[in-house]
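Below are structures written as structure tokens.
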Structure P
Amino acid sequence: MVLESREVGKTPVGCVRMGERLVFWRNSAGTLVCHVDRCAHRGAALAKGKVLPNDRIQCPFHGLEYNEKGQCTCIPANGRAEPVGSQFKVKTYPTYEAQGFIWIFWGDAEPKGLPRFFDDIGLDLTWSTVIDPWENHYSRVIENQLDMAHLPFVHYNTIGRGNRTVVDGPGIMHVEDGFFIYVYNRLDDGTKRRTSEEVPVPNPDKEFKLEYIFPNLWENYISAKVRILAAFVPVDETHTLMYLRFYQSFMKVPLLKNLVNWMGGRSNLYIAHQDRRVVETQIPKSPGEGTGENLFPGDLPIMEYRKMRLLAQK
């Protein structure tokens, strides 16, 4: 996931993702197109150009026109009668839109399938989104959301109240392209912590759970009527955008619904900034694996994530 659908309208939109400059635009039918944002002529940003009525994006520098496949179809300086060489082409990535999100397939091969989304987020839930910039590699931001041990310290006055410092488990249940996390944090009463094999999965006493979908989606399932979703969008090696959504279905009155959604978004942002203040101090800002960190059993979700990430890189 790289953007929200609402961010791309009738004009080209440029952004940096995975350290690469990209441009997004829509044709007359509203279909989304993504190119590397670099004109094949002299490298100008197509995002500064415009979308023409003939479903072409035009470079602002010398007017070169590109179709949805990235092939230049017209070089104005040569005249429309002269054929355009195949070297005048910009790299194009396949796109997919669903749930108000935009995905791209950032690779050279054809995508093998569509991105998976959370099965429990239905049309009865409405949402608001806030976008939060972090000065970290996206994997560091993801790992923070998989970290059960930081709650009573970083969020001592919000979601971590109660001083539940002992991390029993946590419970892990693997699913396609991800896993569920079942949280069993408790007060330290002097008894030995339970291992991940000793805690029930799923939790029979609470519907609360976390779910992670590789590569960059996370959901906090608070109740049947409330969810929090985070999409961790990689900008470059040390910058990430976190798209935070508050979902709810308990308030359906139009004006009050919008107010509740807005307030939920502000609350998400406040809690995220408690995290960000600390996570941005981690050294290095690049991925943590192989950097000499020492993990303990409560870090199991982080270990599972790192296994998935390393396997995907092979």
Structure Q
Amino acid sequence: MTAYRTWFRRGLVCLFATSVLDGSSAHAQTYPAGPVKFITQLAAGTATDPAMRVVIDQLGKMWGQQTLLVNQPGAGGAIAARAAATAAPDGSTFFMAVASTFVVLPETQTNLGFDVNDFVPIGFVGEVPMAIVVTPTLTVSSLSELIALSKKRPGGLNAAAGFRGGMTHLTTELLRSRTGAELTPIFYPSSGAAMSDLISERVPIGVEGLAGPLTGGQLKMLAIASPRRLPMRPEVPAVAETLPGFAASGWFALVAPRGTPVAIVNKVSEDLRAVLARPEVRERFDAFSLSTRSMSPQDLSDFIKSERELWKPVIKQAGLGAS
């Protein structure tokens, strides 16, 4: 009798485990069964917004479902992050998060109402290196000359640095800390506003993502903050040629609300990597000066941790830390 009970209990355990696994597998196979929403903190039409739309459009075609990018800018990304963090964890809502969500928000804002560490990593989407540009009339032709001029000019030089706490701002601060350059960051609500001041020469220097409005030959590009020169712009030096090890990029990645089923996370991660490998997507990314990396959810988790470690001292030095 005792042996029978033991056998019966083991049978129930096996049956339960099998049903859970089968249910999880079935859930992944039938996913998604309806529209899928992707929230981002970027305003519509900003530098990498079109690239995000390319990716979610391709996912929608793969899934045979409607996919929608929802732009919710404001509060340094906290509004969008909060909306994504509190969404139902059923695979109907994801967060297309930019770097500052994980790098800046945890260090600068308290009482967010959520923990950025609770997001479930899915996959890396794209990145764009920062570029250092100057107005044509500024008498410098290299990064070294720019640094030297900033130290000679009384009061230094003003630098258009995007919005306070963004990656363009942090890149400016990193450049200051590494070189002692006398640069005063000037903040703007958008890349377009910063470029307007640069082109009209109200500000002599700018730091902007390479995917931003830097075309037209109206500005001199001194250096790109990629580890090495880029194939599409071989004539522009990497910052690392002057400052070894210097690299800075804006990046965006896909994450999900805490509690999203593992089967859905794994499926979306695999589908995302498949979409990013498509030639038509890579061509569009090249046009935006964007690149991508193939990352599993664990790879993305490790990457985010390394980025936070890199930028945390820069945030502190810039006086951006939460009081």
Structure R
Amino acid sequence: MSEQRATQSRASLLADVAEMYYLRDKDQAEIARKVGVTRSMISRMLKEAREKGIVEVRVHRPLWMEPNLETALVERFGLLAASVISIEKNYDENLLGYLGSAGVRVLRQYLEPGIILGLSWGTSISATVDAFEADEKIPVKIVQLVGALGARNSDYDGHDLVLRLARELGGESYFLNAPYFCQTPEIAQTMMATPSVKEAIDMGKKTQVALLGIGSTLPKYSSFYLAGYVPIEEIDRIREKGAVGDVCGIHFNASGNLTYPEFNERLVAINKDDLFKIPIRVAVAGGAGKAMPVLGALRGGFINVLVTDSIVAKKVLEVT
């Protein structure tokens, strides 16, 4: 038997075993007798089938929502909508998964063929992209709103996030191929004037729906610092200016007012005026350290649709 034939035969056997186990509800001992191997061998074959992608496992977590908190947020901040996940502790290890699933539910309401969808980056955005399962393709244009080259992992790589979502939706990608943060304003302006970057920036200005994260300036929660974009000295300087958070790199204080404009001048990203022109600005943010950033984003009008957790929502409503 040729090597290719042997590989095909093995894959077919793994598929047969997986189908009997996952779809026909046969136990491993029963499958072992039918195939003519030991039970432990069946266990190893099921593992091999998962590793080779023959079997894909998806867990759909139930979401418990807090309608009273959602209504309070909408009324207090004039939002178009709010989605609040009920959780009991800030350190819930499954929180990102919950936020991603809730983010998908909300985002689906605004997706239509032909629209332009803008994407920032961060762990909550990555979780939302991961949770997306398109029942049918939605031909949208997906544009990267914030430069993101050189990230240490894919959660902070805007290029990767745009590509992943475009593949899932069957959409068209527009990449902002430039570093997020430049050494000087002049370098940032030069970057933004290059044809490929300008195309993405111009497309970002036409965005109809944006999927956004809300960043924190606390080092242990700061996406910019954790991604390796901004050194700790710069993060400390941002905090000294009174900033508590950011949307698309645009920093603000707890009242929602802009801080540290010199920093913004060194960014390759959508600017505040163009961001505010986007009709639907969906933010997905929650967990420890996000209450004040979310509050600032709400007060400043950076977002008009919020997906968050009940602990953050309660803290925000208590402060205001």
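Observations, loosely collected:
- Largest in distance in nm of label points 7 Å out along Cα→Cβ at positions 54 and 182 among the labelled structures P, Q, R is structure P.
- Label whose coordinates, when Rg and Dmax of the Cα atoms in Å, for residues 102-157 alone is calculated, return 19.5, 49 (choices P, Q, R): Q
- Among P, Q, R, structure where distance in nm of label points 7 Å out along Cα→Cβ at positions 30 and 46 as derived comes to 3.8: Q
- Taking mean count of other Cβ atoms within 10 Å over residues 94-101 as the measure, the highest value among P, Q, R is held by Q.
- Read-out Cα extents along the principal axes in Å, computed value 70, 48, 40, structure in P, Q, R: R
- Structures compared: P, Q, R; top value of distance in nm of label points 7 Å out along Cα→Cβ at positions 254 and 278, i.e. the largest, recorded for P.
Values in this text are rule-based calculations from the coordinates and carry no lab data. Keep in mind that this is a model prediction, so the values were computed, not measured. Cβ atoms are built from the backbone, for glycine too; each structure is taken alone.
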